[in-house]
Structure P
Amino acid sequence: MNITVKHASDIPKEDAHGGSGSRRLYIDEAQTPSGNVHGMTHGWLPAGKSFDWHLHDGIEEIMYVIKGEGIVADRDGEYTYQPGTVCVFPANVEHMIKNNSEDEHEFVFIRIFV
């Protein structure tokens, strides 16, 4: 079989970004034939928490918002997000994601080697 098939419920949740949220790592670079994809995760950010300032060395990150309204920031400013928002974080650019609401937020992240 050339196609990898998984179900999300079979993948355990783990801490993300120092325990500020959680995630399921759906795929990593070892599971993609080309090796271009660093990872695909499903993330949750609890109310009032943030994925603090961080960057991905040599990796672009794409974030798709499933649930929640909050703020993403880089060193140049802050930008709001809501369900359906897509954010692209360039490689080596410091950024953070903040849930300033009373509800848990939900995202899909795809990280690509550049």
Structure Q
Amino acid sequence: MILGTILSPPVAFIVFLILVSLGYILIQGYAAKGLDHAEKHMPYSGGQKIPPMEVRLSYEAFFRIALLFSIAHVAVLVLATLPLMWISHQIGLLYLGGISISAIVLAHKKSR
């Protein structure tokens, strides 16, 4: 009974969270302290200095890209979990066709 309670997802999550927090607090004392470097947050590419590029996506473009990646990831998860029967292959191809159309529509630039 007690083992079932400890292994339930909410209780296990809280126990794991407490253990990780205690580990973080204990290790933080041994971590090296250093000065904050001026180029700490600059991009790194094989030792070369990359000139900063001013690229700003509009919210519309950002959300279109985010939705495109979300659809692609969900599609891969759904297709990966289909059973290995012939009818599933047909459903998977139909689903893949619908996802492809959605991706083409989202990736297409709007003309203004």
Subject >> Among P, Q, structure where distance in nm of label points 7 Å out along Cα→Cβ at positions 16 and 56 as derived comes to 1.1 >> reply: P
Subject >> Of the structures P, Q, the one that 2, 8, 9, 8, 7, 9, 12, 15, 13, 9, 6, 2, 0 was derived from, the read-out being P(r) over Cα pairs in 5 Å bins from 0, in percent >> reply: Q
Subject >> Value 1.4, calculated as distance in nm of label points 7 Å out along Cα→Cβ at positions 32 and 64, assigned to which of P, Q >> reply: P
Original post:
Quick one: helix-only ellipticity at 222 nm (-39500 (n - 2.57) for each DSSP H run of 4 or more, over all residues; to 500) came out at -20500 when computed from one of P, Q, so which one is it?
Top reply: Q
**OP:** For the read-out relative contact order in percent (Cα under 8 Å, 6 or more apart), a value of 22 was computed from one structure; give its label from P, Q.
**Re:** Q
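Readers should treat all values here as calculations from the given coordinates under stated rules, not as data from a laboratory. Just so it is clear, the structure is predicted and the values come from calculations on it, not from any experiment. Cβ atoms are built from the backbone, for glycine too; each structure is taken alone.
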